[in-house]
Structure 1
Amino acid sequence: MNVDVDGIGSVSGTLVVPVMENACEVSSLNLTEVAEGLVETISHVIENGDFKGKAGSSLTIHSTAGKAILVGLGKEKDLDTDAIRNAGASLVSGRGKQHGKEFTARLAGLSSEHAAAYIEGAILRDYDYDQYKSKDDDDDDDGELSLHAQVDDVAGVAAAAGLSAQVATGVHLARDLGNAPPNDLYPMAYAEKAIKWAEGKDNATVTVIEYEEALKLGMGGLCAVGMGSDRKPCMVIFELNSDAGEQPPVIVGKGITFDTGGISIKPSASMDEMKYDMHGSATVFGLMQALWASGHAGRVVGISCMAENMPASNAQRPGDVITTMSGKTVEVLNTDAEGRLVLSDGLHKASQYNPEFIIDLATLTGAVVIALGHEATGMWCNDDDLAERLKNSGNACGELIWPMPLLPAFEKDMKDSKIADLRNLGGTRWGGSNTAAAYLKQFVGTTGEGDDEKQIPWAHLDIAGTAWGAKTNKMVAHGATGIHVRALHHLLTQK
């Protein structure tokens, strides 16, 4: 989307007028330099009570002098950044061919923060995944969508809009990766995209640990999950601004490009959705793009643990015992609890960077969807300060991150194997997302020695409910959401 921010001026294309429910009167609208015939039609509609400004409502007005969309924002007391962002997204999702591709949004009546949020919502929603759809010769859906935002604080809102556009390149990249079909996006295909992305970027590098090297390094978790597939696993390591600090934040993503469940095979219903099981790695890649595009100067490391979980004669079996990179052994009770196995090695690798903190993202458990639906990401964290920062960043971006319990009882449960250090499945079906987080905690490294030894600050984000299928997420039509590219960008840049 092309966004031009300016003061009040002439109207290009379809006029967009946000209207408050408690101030739904012509005198409250800034209609300066709007064609007289269109002003008369808008006045007639409002004065006759045909539009009341209720939240989520909209009305298209056609006149010989032009077109307009009245957008209801609801009552001013209920107005917040999320509602405004959703209104901006609704402009894009609700537009029809009759509206054209050019809009002038009169946002001068909104605060600078709300005007910026409106633009952000429109930018984020301006996305379609149609790479595999045939196009008719007369298809006019292609082409740039332009939004002319007329505001009071031109400089401030223009800067915010520019940042939103930069970060959105990462969100849209993450969605592209999440939506990609698994026959085209497999572990090494992801790695090749990462290598190509880093080309020509002086401050970005990508290192790929391929299957044979992973075996030599002892990455038993990653290799066990992916060894049943002809498309072997790999670990992809991004690094941005490698010379800018000794303690980088490290972001780790689960990257199961397709999850059949392995020998513990899943039911066939909705198995097509298992292409989204790599969304943690999609967010890692998208975050690196967003940070690069916005000119972030700090050092950041991203690690994507890529594998395809397939049943085969050489696939891992329930009952196997594997040795992870950390040296800890794991009894595999269910091959469909595979995400935590690849993350075992990813978290251990992350700990080797002497990190400021580690955050992992994974579509890890169905249990978190039972607990939180599609409304919030579950968070398990061993550090109160990091947890608070993550929660605040999620709130700032409208990407809710909800604290969940990291209790000793769950850790004890995951250590209750008779033949190995750990088991990859809890003893009961209860609290499945909690036991999964407790398992991951065992692979986070420590700093210091003796009485000064403590675990590296770490947070686990289970995005199984928010990475796709979130119908209440106005920022996306369907499929992959690109969740937490924005929240993590906010966390790393707004210190």
Structure 2
Amino acid sequence: MSEVSRRNCLKGAAAAAAAALPQYSLAESAVAWAKNVKGETQLPQARPALNERRFSSTAVESLMPRIRRSIADPALGVIFENCFPNTLDTTVWPGSYDGKPDTYVVTGDIDAMWLRDSSAQLWPYLPLAKEDEKLRMLLEGAIHRQARMILLDPYANAFLRESNDPLLSWAVDDKTEHRAGVGERKWELDSLCYPIRLAHGYWRNTADVRPFDAQWKEAAWTIVRTLREQQRKQGPGSYSFQRSSPISTETCALGGFGNPARPVGMIFSMFRPSDDACIYPLFVPANLFAMVSLRQLVELADRVYHDAKLAAEAEALAAEVEGALDRYGKTQHAELGTIWAYEVDGYGNALMMDDANAPGLLSLAYLGCCAQDDPFYQRTRRFALSPANPYFFRGTAAEGIGGPHAGLNMIWPMSILMRAFTATDDREICQCLRWLRDTTAGSGRMHESFDKDDPLKFTRAWFAWANTLFGELIVKLASERPSLLAASLD
């Protein structure tokens, strides 16, 4: 049974990096899963013991039994109870820094804080923050820490707990600028979008302006300047990255600056949210996400900081990206017509695929880049969920999207979750729930990926983003489609 992420396989060292973190045994639950009879799914209660949980929220603990009672399928209910609090149970280290809340958040089995993952892991708790002061402070602490991380290095994707902690083992020999406190320095455009999304969502849910101090404003300006630099109108800019690896997606071509692309107004990204290198560096989903995030920054600049200059700079950049996307970000599919490309180079070349990670083509509606029923998005979504997408896999266990990161025939539960989030038909949502329920390999939790024909072959037993995202989906369905959860899935 594979419990090792592809990241760990780079140098086989993530186990050592996470030695101090809680570990999970799946042996007993896998046996229970294998002994299922008559189609009944038996899953374990897999939350850590009370005294081993990293954080407890009264609002979360109060919500969970209410949601649980609305779920007719017993196994689905168990997975919800395991998954929704998983980020709080296992991945957060709340504290203080310079007299303000500070929160360190790991992804799961890797002891580092990704800007993207930490934002996504905490996102589902935002609606509960107003009724739970401890939870609000935890979220504020993450926003403060992310601002410090961005100011430390806006091109980095992952950061260490302390500035004197050793670099992540697989990144030690990377040819790039090394800064103390940085875990890995892969330039991923979405890494600067997610912290804006989290901060904006926090403000919208709480009306609290405490996180928006001078440091956060400086980080916001740093984001705008970095995105401007990576439009590459005056040359490639300061960032480059190379790694010696047999895996081609671990390094950037042409001296570390990536494959060539025209500076057409879109923002260059050397890596995708999967941490895999882009083929064409104008990564369309991340540019769409950046357009939305910049306009969220406009709102924060205007209504929180009353800073007309920051608002104008962010809006001007968003408008330029929007125009460039409209002109260069689309491609023609032989049967579906015009759809969003995955990556382009501004010369007319386009990569037609989708990856399970968010932002991706499937997740555009979830991230607010378009309306769920937008015809253009619907055509793109049909492409992503079809054999025309080379990373769409259909097997005996499930069907869904994977990507180069975990390899062929490996479906990411995240893609099934995004399919459910963006579906408009109850039958499609129910099918997604069945696939998710039946592919945990007896763990009662989500994995990074699993084999399309054998869920016992999976990567990452402890992947908090996917766990919490599952919980978010169930909470959403309980609110918007309660009759769906109240009905039998079989």
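Read-outs throughout are calculated quantities, based only on the coordinates presented, and are distinct from any laboratory measurement. This one's a predicted model, so the numbers in the text were calculated from it and none came from an experiment. Cβ atoms are built from the backbone, for glycine too; each structure is taken alone.
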Quiz prompt | Ranking 1, 2 by distance in nm of label points 7 Å out along Cα→Cβ at positions 356 and 404, the structure that comes out highest | solution = 1
Practice problem: Tell me which of 1, 2 gives -12500 when you compute helix-only ellipticity at 222 nm (-39500 (n - 2.57) for each DSSP H run of 4 or more, over all residues; to 500). | Solution: 2
Exercise. For the read-out P(r) over Cα pairs in 5 Å bins from 0, in percent, for residues 76-243 alone, a value of 1, 8, 17, 21, 20, 15, 9, 5, 2, 1, 0 was computed from one structure; give its label from 1, 2.
Key: 2
Quiz item: Here relative contact order in percent (Cα under 8 Å, 6 or more apart) was calculated and came to 15; which of the structures 1, 2 was it taken from?
Solution: 1
Quiz item: For which of the structures 1, 2 does the calculation of log10 I(q)/I(0) by the Debye sum over Cα atoms at q = 0.06 Å⁻¹ return -0.31?
Solution: 1
Quiz item: If we compute FRET efficiency 1/(1 + (r/R0)^6) of positions 124 and 220 (r between Cβ atoms, R0 = 30 Å, to 0.05) for structures 1, 2, which one ends up with the highest value?
Solution: 2
